[in-house]
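Derivation of every value follows stated rules applied to the coordinates shown; laboratory data play no part. Computed from a predicted model, the values in this text were never measured in an experiment. Cβ atoms are built from the backbone, for glycine too; each structure is taken alone.
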Structure P
Amino acid sequence: MGDLLAEAEAELYAADPDGFTARRAELAERARDAGEPAVAKKITALRKPTRSAWVVNRLVRSDPEVRTRLGSLAADLREAAGGSRLRELTAARSRLVDELTRSALDGLPAPPASLREEVTATLDAAIADPEVAASLGRLVRAAQYAGFGLAPFAAAAPAPPRKTRAPAEPAAEREARRQEKIKEAERSLADADRDLESATLAERDLEDSVRGLEAQLADLRQRLAEARRRSYRAESRQQRAAGQLSRLKE
């Protein structure tokens, strides 16, 4: 089970996103054929990455050292107390992000500035935010850390004043509230599953329609080109015939 899902993630998030949806459907079907409907459902739920997210995913999956380098620098920054050491690490952070951005975009024809900015922001966020770092390799969109410094520094903030504890809630009441929350969560999950299935089917139908229209357009373009060739040949014959008739009448 785990292998099929991991293999699907590895392939889908490393490959060009243009073919993501079609390949996802194929991999989900393969899991169903293997007797793993639960895995097929999880594969179907995998979300298509944006272009910038794919660029970062591809970099991380092609070079295992990327995670290590980002994590090592993040750890050094968390340990730095300030002063010259912090300034040195901040400069190193900028150099590393620039280097990895260039590597990530290497081979892409004329990447737009917006793509470069999103890749840079995502790599920078991976240093600042452990959640972004944990998602590297399977990102679905670019990330941007909106805080200051590094996320774990928040742990060093002064603790808020202690409040007087309210009377303990009866155990039976707590259990009833917990069960109600579980039921509510189960209902939400069921609704989300239905929405996902409906959206996935709609997506597949639209993709089929697009492919059909693209095929029709290609056929019409071919027929138009052939009609233009026939028109050109007919016009040439008409001009030759008119010229011959004109010469005969002279």
Structure Q
Amino acid sequence: MKKYPISIRPFGVHAVLIEWPEKVEDAILNDILDFKGHLRQNCLKEGNWEFVPAYNSLTLVLRYDKIDFDTFKEQLENWYAEKKDTVVLQNHLWRFPVCYDNAFGIDLKEVAATLNISVTALIKKHTKNIYTVYGIGFLPGFMYLGGLPKELEVPRRTAPRLKVPKGAVGLAGKQTGIYPQESPGGWNILGNCSVPIFDPKKEVPCLVKVGDKVQFYSISKAEYDLHKIEVEVGIYQIEKIKIDA
């Protein structure tokens, strides 16, 4: 795996921020995740450290002590230089059902008009692509999905909504994503995912992790209603395929 020029700087007294080149690409993300795995397996005691990967950075948080930055920076540079591609990244492709019915896709027609394509073509393009989870944030479980085709890029709404419903699937700039809970938001809403992607009551609240892949597929309103019932009674199974990074 290719090595990149990295920069390391303090991020408060308990954390450091390691940054890779400012590009959104799978090769950089895979190197970040590989280095994270190397640190967890060989260098840092996991119980004391929190690892937060995203896009072109990795934040390391020491939970109980302050960091001696100069010493730690030198260690990190050496660890990165000596890292070999020995960490096997176990990622998954998640296929999420989305209902693009007019009741849910409140910006669907407007986005299609902006892109000068039909609603049917917009849905087809949105569901055909496979996206990479580059970050999780803004809200717990909110996935920033990169890899949106250029022909689907639209700006954020000029006036954000005060309430975007849970499960709303939207577009903004070069990204798409799912709102894991009701919240304010300025993304263009195309539909709604019929199954929850974040549950704070579970041991692992968020289904996906950074580095995973996501693909949407279109369902009818009747299928959406059925999924809601199946989720409520605990019998719905999200499609999950193991892949190698």
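Consider the structures P, Q: one of them gives 0.95 for FRET efficiency 1/(1 + (r/R0)^6) of positions 57 and 209 (r between Cβ atoms, R0 = 25 Å, to 0.05) as calculated from the coordinates. Say which. Don't skip to the end; give the middle numbers.
Details: P: 0.30; Q: 0.95.
Source structure: Q.
With relative contact order in percent (Cα under 8 Å, 6 or more apart) as the yardstick, tell me which of P, Q scores highest.
Details: P: 17; Q: 22.
By relative contact order in percent (Cα under 8 Å, 6 or more apart), the leading structure of P, Q is Q.
Given a value of 19.6 for mean count of other Cβ atoms within 10 Å over residues 33-40, point me to the structure among P, Q it was derived from. Working shown, then result.
Details: P: 14.2; Q: 19.6.
Structure of origin is Q.
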To which of P, Q does the computed value 57, 41, 34 (Cα extents along the principal axes in Å) belong? Q
Figure out for me which of the structures P, Q the number 3.6 belongs to, where distance in nm of label points 7 Å out along Cα→Cβ at positions 129 and 217 was derived from the coordinates. P
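Of the structures labelled P, Q, which one yields -7500 when helix-only ellipticity at 222 nm (-39500 (n - 2.57) for each DSSP H run of 4 or more, over all residues; to 500) is computed from its coordinates?
Of the options listed, only Q reproduces it.
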On mean count of other Cβ atoms within 10 Å over residues 9-16, which of the structures labelled P, Q is highest? P
